[in-house]
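Given below, in the form of structure tokens, are the structures.
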Structure P
Amino acid sequence: MIIKPRGTMDIMPEDTPLWQYVEEKAREISNTHGFGEIRFPTFEQTELFARGVGDTTDVVQKEMYTFFDKDNRSMTLRPEGTASIARSIVENGRCSDAMPLKLYYLISCFRYEKPASGRYREFYQYGVEMYGSESAASDASVIALADSYVKSLGITDYSLEINSIGCKECRPHYKKALTDYYTANYDTLCDTCKTRLKTNPLRILDCKNPECAHLAKDAPKTLDYLCENCTSHMKTVEDSLKSMGITYKVDTGIVRGLDYYTRTVFEIIGPGEPDKDGNVRRLALGGGGRYDGLVEEIGGPKLPGVGFAMGLSRLIIALQMSGKELPSKKKPVLYIASLGTNAQIQALGIVNKLRDAGIYAECDLVGRSLKAQMKYADKIGAEFTAIIGDNELENGKAILKNMATSEQTEVEIKALADFFKNR
């Protein structure tokens, strides 16, 4: 038997209503905030992610699905959406549009990571990008959208956490302090972080190794090294969030894992799941921040940006943990059981007219006995059933049975659509 690749998922019909709910809410909230949907290729030239995401990041060094096409060009399945959108707006001449440029996407992404709860090698994201504003108000606006989206889904057990990682003027001072701190504790670092110390010391703060995580608690804090402009920017973001009534907390440990971030970074942390040892680890539902140099990095003009991405599978886990009544597969309003070949043919016509009227109806398609048809109607959760044979077709009437109450109602066959619309 051929099975699906490790780290991928099959989403079956009984599960898709919940996925559709999460996706529809994303579209609804994006439209309300003035964001338009953008769609872009599943794969790009590898150079885009090496330059945009950062060639010292784990994503580029360890996790990308990269291949050579038939013209021997290096291509990569998208590991995230932001770099592709930056490429798209440059290539399509949108950098001169009226600003801010507000875009959202719903995509699949690919990263070769160790699969775990809410973490897949093919995964699905909802994200937004706003280009053309350096203002802290745009940061707060994007964070507000993320907060509104999570609330709109019905998730209440979450926290919004923000930080600032400075700009190209002040970050070198912070990186030096961080490098000095970790150099003094070099022997305690894991092998991966010993390499990161030379290439990207901020990534050490993200390390899940217990000893590195313990060291991170006493590491220098980004807020202590911000320049005057970055300090002012952070304060305005906070004041704006307060003005909008959005609850947040500052977490100086947030740095985000991709090189393009600058100044504001944030994460939304959801409910916790116990691991195999019983320890509760809270789910990161998503995160984002500002990336003012990304468009320039890939060859475009100076164009500041801010945005976020959220993992749909993690949002679904959070919803399932919330106790909220979740969307489920739609059940038929009517199941028509037929007696005989002619009745089966006529039942198809009746069902088709009901569907044209927007009413979900079903009938027998596999030649079941009447008893088996009624069992099937019960199994699929039909609200009403009707048995149609030659007599019913001759007099033009059918007996509808309410499957919950067993109440029966005689209805003209040609008036079935009106009956269900007007009840």
Structure Q
Amino acid sequence: MFDQQGLSLDQAPPISVVFRFFVSGALFGVLAGVLVLRFGVKIFDADNIEAVIFTHTLTLGVMLSFMFAALFQMLPVIAGVKLTAPTRKANWVQFPFVLGAAALLLAFWTGNGILFAAASLLLGTSILGIVFVMLKNLLRLPNHSASSKGMTVALIALGILTVLALYLTSTLGGLMQGLHYLEFKTAHFSFGLFGWIALLIISISFQVIEMFYVTPSYPKLVSGYLPLTLLTLLIVTFAINLFLPNIWALSHTLIALILMGYALLTLKRLTQRKRPIADATVWFWRLGMGLLIAGMALTLMHPFVPLAPLQSLNYILFSGFALSIVFAMFYKIVPFLTWFHLNSQGYFTAPMMHEVIHPKTAMKHLYIHIATLTTFVLSVFITPLIYLAGLLTLLSFGWMLWQVVHAWKLYVHTQQTGEKFEMTIPGA
């Protein structure tokens, strides 16, 4: 992404498209912090509605917002997809998506069937609509990279995940009997964590690890077949699960081993980078991969030690993995986009990337993130610490929100007061 060759403003979406998805994700993150303060350790009990609300605030509101931002930015950059009218498409997605996410959270809390129906309509049309558009553009590409193939697979998984969710919300809203509710619920959980979040991160990493950190590329066996293998495993397991309910235990074991292998390989690649300086984003990637390894180790242990605290720790570790990578990408994308768009518009006074977000600022967020995760882990055993975890969550996403606002203010200020290169033609 840092190489402008092959990248132009015609390909890249307007900066506002990406920034506003980051803003909505950060605001949902602030809401997640408020919910932690309100619900306390109830968020660790999967049988409580409080846990369901918090989980969907984090996965749907926060992570999907951030991942939409990444997709709108990276499909043109690393996949070569040109999304026509990106602002209009972003409007079609974001406004109904945010309203739908809010309606779903309220539906969980109240049990209101009308809210479930509204959430299903808004989320189903917005998510499935953009999945269709992006898949259509990806499938038209004459040549695919490992990342573009992986993103195609991840978007298919998101489509399946959304259809599963619509079945569940229709059941909860009283529109369907839900004869296979439990089977669909387990599949929804697995497709969400492994078929969408993990798959998209893996797919993006095939390109950005090598590009950002100048490392050797992933082995072709991994980059070429890992995403499709994970999706196939999930689909086959879901089909068999309708007849053999315990098959998910075997599937989760295989997925855990695969993801642990991927994480170890990524950590090895980061040790082989040709740029010796390790900024905050490198450490976010390292932290994320370490958390993924630890979380998958607990997944392997769960059939033998089915203790509630281990399950809670597993959720914390996986969430920490996903958010660590989101933050790593955030601190690469926001400074670059601010500089790139202004520079492409001809402003020679465009702020440099370190002036948009200073490396020390990103490093401070890394410390806040580590403190937040540590406090969540400790709160599983020392319950009063959950309120400190909630405050740190507010600080973490509030910190992130301010970085977007600061970057946008710099962008607007440069457009209003900056000086442009003067192109003069002799004799004109």
Structure R
Amino acid sequence: MYIVPKGTKDVLPSESYKWRYIEDAVRRVAALFSLKEIRTPVFEHTELFLRGVGNTTDVVNKEMYTFDDKSGRSLTLKPEGTAGVARSVLENSLAAGALPLKMYYITPVFRYEQPQAGRLREHHQFGAEIYGADTAECDAEVITIVKTFFDTLGLKNLSVRINSIGCPECRPRYNEALTRYYTAHEGDLCGDCKTRLHKNPLRLLDCKNPGCKKLTPPKITDFLCAECKSRFEELQELLTALDVPFSVDTNIVRGLDYYTGVVFEFINGNIGAQSTVCGGGRYNGLTEELGGARIPAVGFGMGIERLIMTLEEAGLFCGEDENPRVYTAPIGKPASVECQKIVKRLREAGVAAETDISGRSLKAQMKYADKLNAGYVVVVGENEIEQGKFTIKNMKNHDKYERDLEGLIKFFKENI
């Protein structure tokens, strides 16, 4: 017997309604903000992620699923959604149209990491990207999209944390300060951070190792240039005006190299140490890094598996499993044909209906209807066919109604 690979999971029929519930909410909120869906390939050329995500990140160094195809080309299963969208924007000249360009996606992503609560080696993300607007208003809108989505799901107690990690003008000064600080404390760093110190010191702020987290490096907000400082202050004013509660967390840097300027996270403290439900920020230089024109952009991504855990932990119902509302139980072959005709009429009328297709006894059918949680049962035998009258039984309160065929169809259309 085969089992799924480590770090992957089946979405079973009994659970898939939760995914549809979330995906339906995604599309409703996307429509409110005029976001259009984009779908990019599951795999891309490896160079896209080396240049776009950054070769000093854990994603590139440790977590990518990379392989050579039969022609010897290096390909990688996408570890995140933004780089592929940026590639598509450039390749298809999407920025030549009306700006800002507003998109969203629901996609599988692949990272070779230790499976943990809400994070698998194959997991799924909902993300959004806005290209062509370099303003605090655009940053605030992206954060508002996330908050509106969580409000739609009933998640109102998540905390929003924001930071600015500077631009190419002010970040080098901060990197120098970080390097001086961490060099003086190099003996307290984990092995990974000792390597990061000489490659990309900003990554040290993202380390989860307790020994590294207890250190108190200088704050990036003390090194921001005038423009970055003004933008960050303007964002805070906008979020306040929009009634979006937030706090400034100078340790937020995000784990990918393309981020510049504003970054943010939505935090849930109830999923162990892995509490970030959504993260995002601005990446104005990404398209330029990929060989195209500089197009300002900002966006976010969130894991759907972790979101399902958050909803369940908060005691919120993720929709309702779809059960047949009507079950018709035939007694004998002629009745089986009649039930097939009734079910066909009901489905054409938009009523979810089932009937026996396994040759079960009436007793077994009633047990099956109960397992399906059918709302109504109609038993059909010779007498019902001869008289043209059918008894409808409400399985919740046990009320019964008698109708002819047309009355039966009308009853379910009006009551379901």
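Here, each number is a calculation from the coordinates, and none is a lab measurement. Because the structure is a prediction, the values reported are computed rather than measured. Cβ atoms are built from the backbone, for glycine too; each structure is taken alone.
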Output the label of whichever structure in P, Q, R has the greatest value of distance in nm of label points 7 Å out along Cα→Cβ at positions 177 and 361. R
Ranked by distance in nm of label points 7 Å out along Cα→Cβ at positions 129 and 289, which of P, Q, R sits at the highest value? Q
